1. Given structures I, II, which gives the highest value for FRET efficiency 1/(1 + (r/R0)^6) of positions 65 and 145 (r between Cβ atoms, R0 = 35 Å, to 0.05)?
2. Among the shown structures I, II, from which was the value 2.9 of distance in nm of label points 7 Å out along Cα→Cβ at positions 153 and 169 calculated?
3. Here relative contact order in percent (Cα under 8 Å, 6 or more apart) was calculated and came to 29; which of the structures I, II was it taken from?
4. Tell me which structure, out of I, II, gives 41, 22, 11 once semi-axes √(5λ) of the Cα gyration tensor in Å is calculated.
5. Determine which structure produced the value -25500 for helix-only ellipticity at 222 nm (-39500 (n - 2.57) for each DSSP H run of 4 or more, over all residues; to 500), calculated from the coordinates; the candidates are I, II.
Structure I
Amino acid sequence: MTLAKAMILAAGRGERMRPLTDRTPKPLLEVRGKPLMLYHIEALQRAGWKDIVINTAWLEEQIVQRIDLPGLQFSREGRDFGGALETAGGIARALPLLDEVFWVVGGDVHVPRFEFDARRYEQFAASGKLAHIVMVPNPPHNTKGDFALGGDGGVMREGSPRYTYSTIGLYRKSFFDGLPAGNPQGQKAPMLPLMLSAIDRGEMTAEIYTGPWTDVGTPERLSALNTATPVQ
């Protein structure tokens, strides 16, 4: 089995997107006729990352059946545990399928120009850090931001200006050492405590991405993407 160097998060219920997500998993909602998560798959594979893990839970059969492409593996939290394991729990569950260093991206963001390039990957792999995240200027729905960026590229809990975590990042398996290897019991675990711990130890760096990015968190944001001029 080839270990994957990328993971797309696609297990969530998408409560804020209801009623659209009552019948369709959020990552399969379409922007200009294409499922949100397919933009990520195409971008990753263009950059040479052919092997990708996708975690699923809510309406997961739809994802498994529709996104049936070479190089994809599924970590099926719905089938195995009856529901999503939250972000860190889901990634921990998928670790046996992933290489030592891997990309993570949320299946419900639209970032059509982002490049998952090998240069970023190799620089992070050589850095010795546990994580390198991509942050974006704060959108209207998160004006206070999530984290600040230090002059050395390190992520800080406090500071100014603050930025929003894009859901895109590079991680080492060891970032998840606080969780059971492979998460065999299906422990639910959020990402934020692990991120804060890495920040406090100086083990997380970041970059700022200023290209088009949308957290497709509400029907209104999805509608706005579908009526806006397409990004070239």
Structure II
Amino acid sequence: MSAGLWDWGYAREVLPTLLDGLRVTLLATVCGFAFALVVGLVWAVLRRSRNVVVRQAVRWWVELIRSTPLLVQLYFVFYVFPEIGVVLSPLVAGVLGLGLHYSAYAAEVYRSGIDAVPRGQWEAAKALNLSRAQTFWRIVLPQAIPPVIPALGNRLIAIFKETPLLAVITVSELLQQAKLLGAESFRYLEPLTLVGAIFLVLSLVSSRLVRRAEVWSERTA
């Protein structure tokens, strides 16, 4: 039954297909975010290297990633990598692109947290004969992470909202499924509206969770 332009029957019909696309979207979001967290920490650690060549190389690499559009990076990973023998499936290429792009932002978040740890912590650890590595991993990093959890959570939301870009490399994520449904039926109102509603609800829920994480980090600071 339809009401004006909106057809509830068609909306119910396309919803299962959209939920299949949502599963791909959530998978790309979670995997891309996990990749960004790990690689971003690597960049942050290397940025503190005593080797000036390593330190500067990582600095410029991070700036390069942050200064170029995610869309260009996705095209590069999916279409250029095969020319050098690295062939990736669309989803893997999408996860890699998202992860690399947001690893640069995660690195800056980590760096701000690390720099916020009082210098006295390093000096106290040195007085206890702890190595630089032991000081970093056992003392500094556990203090640096909690305050930056809200910022990292915001990056998770950003990745989620960027997943529609994966459609350009043929990933069947949520928006791509809506576009295909619209092309088949010549009805775009219902699938695109449902996509917008899904993104809105999940973004609001995620923002609420990030706010709770922020309150928790303030209490533990």
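Derivation of every value follows stated rules applied to the coordinates shown; laboratory data play no part. Everything numeric in this text was worked out from a predicted model, so none of it was measured. Cβ atoms are built from the backbone, for glycine too; each structure is taken alone.
1. Values: I: 0.40; II: 0.95.
Result for FRET efficiency 1/(1 + (r/R0)^6) of positions 65 and 145 (r between Cβ atoms, R0 = 35 Å, to 0.05) over I, II: largest is II.
2. On the way: I: 1.7; II: 2.9.
Checking each candidate, the match is II.
3. On the way: I: 25; II: 29.
Label of the originating structure: II.
4. Working: I: 25, 22, 17; II: 41, 22, 11.
Here the read-out was taken from II.
5. Numbers: I: -7000; II: -25500.
That value comes from structure II.
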